[in-house]
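Each in structure tokens, the structures are laid out below.
Each reported figure results from applying straightforward, stated rules to the coordinates on display, with no laboratory input. Predicted, not measured: the structure shown is a model, and the values here were computed from it. Cβ atoms are built from the backbone, for glycine too; each structure is taken alone.
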Structure P
Amino acid sequence: MFSVVVVRYGEIGTKSRHTRRWFESILLNNIREALVSEDVEFEDVVTKHGRVIVRTPHAEKAAEVLTRVFGIVSLSPAIEIDAELEEINRTALELFREKKRELGAERPRFRVTARRITKEFPLKSPEIQAEVGGYIFENEGNEVDLRNPQIEIGIEIMDGKAYIFAEKRRGPGGLPIGTQGKVVALLSGGIDSPVAAFLMMKRGVEIIPVHIYMGEKTLEKVRKIWEQLKRYGYGGKGELVVIRPEEREKVIEKLKELKKEKYTCIFCKYMMVRKAENVARKTGAKGIVMGDSLGQVASQTLENMYIVSQATDLPIYRPLIGMDKEEIVEIAKKIGTFELSTLPEDDIPFIPKHPVIRGSWEEFRKLYRVVFGEEPKRREC
């Protein structure tokens, strides 16, 4: 009898055989990294028939950590035994009694769900369910409820072993980090940009976080946000890059002099993208992630995003573009960045009272030439 965690993945299983093996190998490495980084002792991590089996004496703690590893759809702390009906019955009954004690219910309703993944076991899945369910009923007398059970005993059988569990926890889904390359993510102290970075991580992307310095309070907040995001970042090695833009004051003063303060936010975001592009070129990143949500603030209209997008030839990814604020906040709360994002930060004195809502590329070009003495970079099509 071994204590294990049965890990299930979803999207990885739809890949071709060669691609699936590559994805599986990265997922296994990320699982190992997660367990090692959280000081969870384990004996082995192996793939078996669309499952990952983690053998560990600390199944509960391991399961808690693995709910943050991208690529995992669900997982179950389980007991691994030889696939013999008598042993399966006995173990299932023990597990049922343990869950019954935890619930503190006198006669909880239950059901048994079985899956025979490999076919060497003589009974089919419905027959296993009937046999084990009958055994529990004979010994405990609890009512069977197939639709709304209070306790569900799960059984998965493969390669002569049975894995018995009493819960199925949801994983974050997505793809393992490291399967889709890396990108630079502009990370502010707000609610949106951490969620944008998280959603790209969920699609298997390694994040290199870049923060454009606004002040010490904001920087400290961003460090805390990134530490929280790293709890989901197994498989990625990105460390926070802090950039202090020397030319910002000059640009702000020049726009004031020209009485074009309304373009301040667009200039700042344009320069932010240029800084992020430099980091991307040095690190081999394949794009830049921004937390823009269409129409949420003045700098996130189609016209203004168009201007900002001209700052680089690299792709700009905006995973929040079609989300409203409530959807973004819901994700932020779920992943633990919302409370951090609402901490105090430095005041930004140069934000104009009336920022331009629908900026003109031609007017931006003229201003840019005056401010910098050269043509702005134009994105190549």
Structure Q
Amino acid sequence: MKGREWIKRNLPLLLAGLIIVALAIVIRSFRLPETQRHVVVGCVLVGAKDDRGWNESHYRGILNASRDHDCGFKVRERVAESGKAVSDAVRSLVREGADVVFLTSFGYGAHMDMIAQRYPRVAFFGISGEGAEKNTTTYFTRLYQARYLSGVIAGAESKTGVLGYVAAMPISETHRDINAYAMGMRAANPKARLIVRFTGSWDDEAAERESVALLAERGADVITYHEDKPYAVEEAEQRGLMSVGYDAVYETYSDRFLTAALNDWKMIYKRILGDYLSGRTNFANSYWLGFEENAVALHPLSPRVSEGTAFLASMEKTRVMNDRSLFSGVIYDNQGTLRCDEGERINDHELFTGMDWFVEGVEVYE
């Protein structure tokens, strides 16, 4: 009798407990297949995966991130920046089970939305700053922060006060790096000049080597570049010029190689892929990672770099970290137009996609 009374009295609690247990079983059984699903990561490269430059950096970064997260990995190399070529590459990756695709060249961005519409269940990440579909987002680094510091070093170490810059395309990505480098150069030497020559290609050895020769004729004694491969540094080495690297360093150079502005693509891809796998990816926002996230850095300085220059670069890094913005305060372009005033900062949208001008001290080679 007492047992029946106890059951009657506690029946609501017992039922609630049973419901909770049942829900837990249902939730567990619902999530289990998802956690066991083997995610496949696809990577599209404009060049070769072993090019000792831009493409190898991305290949290694995505491959290592995929391994760290226990994902499958597929790659397509030497994919031209045309709609058909990119579409064909993505189609083959999706057929092989790709759940997420990284488009690692700027020119792919023009085709990303079209491709994403065809594969709404696939997540697309591109570095171009483009992509409006709900399954697309942009990722890149604030390499301009490291570019600024490398400009400080180059400006301080230059003997002629003239620096040379070999760049591929006149787009916002190259413009903001050129501007940051020039601002660093002028922080060290307010009278210094930066001469930029565009080649019109991400990978044209002849044009890049020719550019170094032409810039040297104009008095440049420090050379840097924004291309897929370090041909400009190699040419500078052969000519006895100082140089500054970009993106990654795979070779050993003389002490005339002052430093390099580097990306840590392994860290970047590990973070982005981790967010995707855990459901934290917000396709309405882009990834733009810099010093604060340890996504960019300077290569160890050459013994040639003076202690005073190294100290100046260290102080400038602290300032950039504290200000959280390099493009702020009074900034004039090279035509004398005020682009940013006291108390203002240039917003990320303009930096990412809208910077079509150059700061004071920049001259485009004609």
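Values for this structure:
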quantity: Structure from which 2.1 was derived, distance in nm of label points 7 Å out along Cα→Cβ at positions 165 and 221, options P, Q; calculated: Q
quantity: Among P, Q, structure where distance in nm of label points 7 Å out along Cα→Cβ at positions 85 and 181 as derived comes to 2.4; calculated: Q
quantity: At a computed 37, 19, 19 (Cα extents along the principal axes in Å, for residues 101-148 alone), which of P, Q; calculated: P
quantity: Among P, Q, structure where distance in nm of label points 7 Å out along Cα→Cβ at positions 229 and 317 as derived comes to 1.1; calculated: P
quantity: Comparison of P, Q - label where distance in nm of label points 7 Å out along Cα→Cβ at positions 205 and 285 is highest; calculated: Q
quantity: Computed 1.22 for Cα Rg over 2.2 N^0.38 Å - originating structure among P, Q; calculated: Q
